[in-house]
Structure I
Amino acid sequence: MNASSAMNNEPLIRIEAVERTFGGARRFLAPPSPLIHAVNGVTLTLRRGDALGVVGESGCGKSTLARMIMGIIPPTAGTIRYRDTDISSLRGADRRRLYRNIQFVFQDPQSSLNPRKTVREILEAPMKKLLNLDAAARERKARELMDRVNLRAEFLDRHPHEFSGGQAQRIGIARALAVDPDVLILDEPVSALDVSIQAQILSLLKELKSDLDLTYLFISHDLAVVDYLCEQVAVMYLGQVVEQGSVGEIFESPRHPYTHVLLRSVPEPGSHRPTRMELSGELPNPAALPAGCNFAPRCYRATARCRGEEPDLRGYGDGGHRAACHFADDPVPPPEDAITERNA
């Protein structure tokens, strides 16, 4: 392996056995609040140049995982490392250096931009704080960023409320790029946008990744979006990774029943189906997780073993494909009565 290949394969972020709980604290003259396992034993590696999609239903823990990587909240257990540095140990100037290398793009572009500041002020603030650029350099870079995300430089003196959702998200992306980061964490960056605008933003993100040699951690509930942008996928359910592998492996040979159901929700090419597929049954209470496999109460293949023994996340083949299911050696798509249709 030459030096260039080694660098391209370099692990940038290592997530090792990470857990995050909320609640459980005792209150005066009251029982303790419920203990919620938002993230439960997640291990992932994000390599330089990769685009890793983390997918799952709302409440599965994917956004909590993203916020731990950013250092916004600490893990309850486990470690998250950027290169060789434990993120949770960083303080002060060291934490600011982390933000120089890892930036975040939020789900709601309008609420993530300060309404009192102009676009120029929004873009220049991180340049001043993290790069220590002078006024002339900040002005030049702000104009370059606007061009990079296909917005006119004359918009620099406008305020966020003057923009559409798609334009506001372009500004959010420009702000994230202002400090030349290695990694972008994108938390549902297109879910709040119209479908036609989603396609434009996804095309922009793909172009930026190629042009700037960026690494993406892409949080989504939509496998179709992940299929377009990412090379690797981790499927989460109730705080755990239940399947992981390349986009090709996950789409062509899913091994976990939950992944099968998620794939059924992806429209066929050319389809304009106004419905989406959902699992029958209720999501278990995260404060009272079932014994055995968390997915067993909703799974069309569950047996007594599933309800009493938690499956390990095991590897299949040579490509890094892993699944946590007792039946992963013999995957079967869901029968029609295991899923329901709902208007999208």
Structure II
Amino acid sequence: MPTRRRALLILAALAGLALLSIALALMVGSVNIPFNDVLASLFGSESGMSGDVVRSLRLPRALAGFACGGLLALAGALLQVLLRNPLADPYVLGISGGAGVGALLAILFGFGLVGINGSAFVGALAAMLVVFGLAHGDGSWTQTRLLLTGVIVAAGCGAAVALMLSIAPDNKLRGMLFWLMGDLSQSNDPRLVLGILTAVLLVSLPFSRELNLLTRGADMAQTLGVHVTRLRRGVYLVASLATAAAVTQAGSIGFIGLIVPHLVRLAVGNDQRLLLPASVLAGGSLLVIADTLARSIVAPQQLPVGVLTALIGVPVFLFLLTRDAQTRR
């Protein structure tokens, strides 16, 4: 089968999976809604309770979940190219930790939802600037230096989060813990995060050729005409902003950015022209499915979606490690 046709079939299958995951999210919950009623609600002919549940609650949450999952998977794919490590994770550079510090400070001081989201985004950007500034240093920027700096900043943010949890009053502790474990229940307007996902993908795709060359090593990429330093800075900036937007919207949700790009790479190869959009579709679908399970397993009680993604991600990650170890033998 020609490569172009195969790529289109894979993207079509993942797009179908995305639509199916959103349809399930609209149908399943503490109140199950038949598919016909979902269609009627979406096209405006259903004005009862089903219409309100679908249009006002489930649809915004499903779209926000898809956007956040897509952003995390896209950030993971970009960072795995940047660090030349197929098991790199968006949170390893401390972006999530900075967002966590900002969000928990806002909750601790009694800010509203807008204040929490704004503080989380500011914290994520601050962590990004600190990591890049320290890693850049005297100009000798390397993947190893960036990775080590990110780990140190993430550890410092983790300590600050633990301190805030230890001094938080009981009436705010549950909200803080839910944010840290991932929570899409407050996602009532997905337009901004969907716009960011679209913008990040459109910015990244034109550089697919350069990214493909970068996976072969910085020296070879530079020899073939790639401005490696500029490309690295751009990749880090875009991946960091994508992670910050997702974490601001949904809290800390792990393993999406780790396992999705790696699994997609195993299925479709390492061509970034296909890998990036495929990761967006797969990551968005996975988070929507996980969130549907999180609010349905023990309905009407809701579980933090980050717990579900971790339960899915841990065995998959261990499988990938075992597979890599067997491949090297």
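Assuming 11.2 is Kirkwood radius over Cα pairs in Å, for residues 173-220 alone as calculated from a single structure, say which of I, II it is. This figure was derived from I. Identify the structure, out of I, II, from whose coordinates relative contact order in percent (Cα under 8 Å, 6 or more apart) was calculated to give 31. It must be structure II, since only it matches. Calculating distance in nm of label points 7 Å out along Cα→Cβ at positions 229 and 245 for structures I, II picks out II as the one with the greatest value. If P(r) over Cα pairs in 10 Å bins from 0, in percent, for residues 53-236 alone comes out at 9, 31, 34, 19, 7, 1 when worked out from the coordinates, which of I, II was used? Source structure for this number: II. When helix-only ellipticity at 222 nm (-39500 (n - 2.57) for each DSSP H run of 4 or more, over all residues; to 500) is computed for each of I, II, the one that comes out at -8500 is I. A value of 13.2, 42 was computed for Rg and Dmax of the Cα atoms in Å, for residues 77-132 alone; which of I, II is the source structure? Derived from the structure labelled II.
Each of I, II could give Rg and Dmax of the Cα atoms in Å, but the derived value 20.0, 64 comes from II.
Values quoted throughout were computed directly from the atomic coordinates according to the rules given, and no laboratory measurement underlies them. All of these numbers come straight from a predicted model, not from anything done at the bench. Cβ atoms are built from the backbone, for glycine too; each structure is taken alone.
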